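Student: Got some structures for you, see below.
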Structure 1
Amino acid sequence: MRETVSDIQNRRSVKEYKAEQITDEELTAVLEAGMNAPSGGNRQSPVFIAVQNKEWIQKLCRLNAEIAGAPEGFDVFYGAPTIILVLADKNAPDAVQDGSLCLGNMFNAAYALGLGSRWINRIRETFETELGKELLKEAGYEGEYIGVGSCILGYPANGFPEPIKRKPDYYKIIR
C-alpha cells in the first residue's frame with residue numbers, strides 16, 4: 001500500500017525518451033491497468049489503441065501538431081515509441097470521466113514499471129477529423145467515439161524529473 005502511495009506521489013511527466021521500444025509485457029501491464037479503472041455504471045465505455053507503428057505515429061503527430069498550431073516538424077509526442085490513444089463511447093454519459101480514469105491508472109502503472117509517460121491533449125479534435133475517423137476505422141473501431149487523451153510511453157532518456165513543491169492550499173478538510 002505504501003509503495004502505491006509513494007508511486008502516485010512521485011510520478012512525473014517525462015519529455016525525453018530513448019528510442020528503444022518498451023516490452024510487450026510492459027505494454028500489456030499498462031493497458032490492463034487502464035482496463036481496471038472504474039467506470040460510470042460499469043459501462044466500460046473507453047477503448048484503447050496502442051500505437052507503435054512509426055507511420056501511424058507520424059500521421060498522428062502531424063495531425064495533432066496542426067491542431068495545436070505547433071511549428072512544422074515539432075514532435076508533440078516527444079519521441080516516445082508508444083502511444084496509447086484513449087477514446088470512449090460518445091453516447092456514454094460519463095465517457096470523458098471514464099477515459100480520464102483509465103489514463104490515470106496507465107500513468108501510475110507506467111511509473112511503477114519504470115516507464116516514462118505523459119498526457120497529450122487534442123485527441124478529441126484528432127478523431128473529429130476525417131483522417132482521425134479513418135484511423136479509428138483502420139484500428140477496427142466503428143461507431144461514435146470521443147477522443148479523451150493519450151498516454152505516451154517509453155524509457156526515460158534522463159530519468160524522472162524531481163517532484164515539485166505543491167501549493168499549500170491544494171485541499172481543505174471540513175470536519
Structure 2
Amino acid sequence: MTNTHNEISSEYLRVIKLRFREMKSTAEKTFDQLDGEMLFWFPNDNSNSISIIVKHMSGNMVSRWTDFLNSDGEKPDRDRDGEFEHTISNRNELYEVWEKGWNVFLNALDSIEEDQLHRKIFIRNEPHTLIEAIERQMYHYSSHVGQIIYIAKQLKSEGWTSLTIPKKNNN
C-alpha cells in the first residue's frame with residue numbers, strides 16, 4: 001500500500017472517531033437539558049422514549065462491536081426485541097446503559113488498524129468491509145441521536161437551548 005493510501009486510511013479513522021465522539025457528546029448535552037421524567041416520555045405505543053432509544057443503541061453497539069473481527073455482529077444472545085421494553089428506571093441507569101454501549105463501540109474503533117479497513121466482517125451473515133460496517137453505524141446512530149434531539153426539543157419547547165448555532169432571536 002502506498003503512503004497516500006495509508007494517509008487516507010489514517011485520516012478516515014481520525015475523522016470517524018471524532019464524529020462518533022461528537023455524536024455521543026451531543027446526545028449527552030441533550031440528556032442534560034431534560035428532567036428525569038422526560039427521558040421516559042413517549043407519545044404513543046408505536047413510538048420510543050429516549051430511554052428506549054438509548055437501550056437499543058447500546059444493545060446494537062455491544063452486539064455489533066464485541067469481537068467484531070471474528071464473529072457475526074448479530075450475536076445469538078442479543079435480545080433486540082427486549083431493547084424496546086421499558087426497563088430503565090432512572091437517569092443513572094440510563095447513563096450506565098449508554099456508557100456500556102459507547103465504551104464497547106469506541107474501544108472497537110480505537111482498535112482498528114489502517115490496513116484492516118477493507119477486511120470483511122459479518123453483520124447478520126452479510127459480508128461488509130470494515131468501512132461499510134462503520135458507515136452503517138454512522139447512519140444508524142446518527143438517526144437515533146437525531147430522534148433523541150427531536151424528542152427533547154418537543155418536550156423542552158421554549159426552554160430548549162440550541163446545541164449548535166441558534167436561530168436569530170432564539171436561544
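Student: Given that helix-only ellipticity at 222 nm (-39500 (n - 2.57) for each DSSP H run of 4 or more, over all residues; to 500), derived from a single structure, equals -11500, which label among 1, 2 identifies that structure?
Tutor: That value comes from structure 1.
Student: Hey, relative contact order in percent (Cα under 8 Å, 6 or more apart) derived from one of 1, 2 reads 28; which structure? Let's see the in-between values first.
Tutor: Numbers: 1: 35; 2: 28.
Comparing all candidates, it corresponds to 2.
Student: Given a computed value of 2.3 for distance in nm of label points 7 Å out along Cα→Cβ at positions 34 and 82, which structure among 1, 2 does it belong to?
Tutor: Values: 1: 1.0; 2: 2.3.
Traced to structure 2.
Student: State the single structure among 1, 2 that was used to calculate mean count of other Cβ atoms within 10 Å over residues 50-57, giving 14.5.
Tutor: For mean count of other Cβ atoms within 10 Å over residues 50-57, the value 14.5 is produced by structure 1.
Student: Consider the structures 1, 2: one of them gives 11.5 for mean projected area of the Cα convex hull in nm² as calculated from the coordinates. Say which. Walk me through the intermediate numbers first.
Tutor: On the way: 1: 12.3; 2: 11.5.
The structure behind it is 2.
Read-outs: derived from the displayed coordinates by stated rules, not from any lab. Just so it is clear, the model here is predicted, and its values are computed rather than measured. Cβ atoms are built from the backbone, for glycine too; each structure is taken alone.
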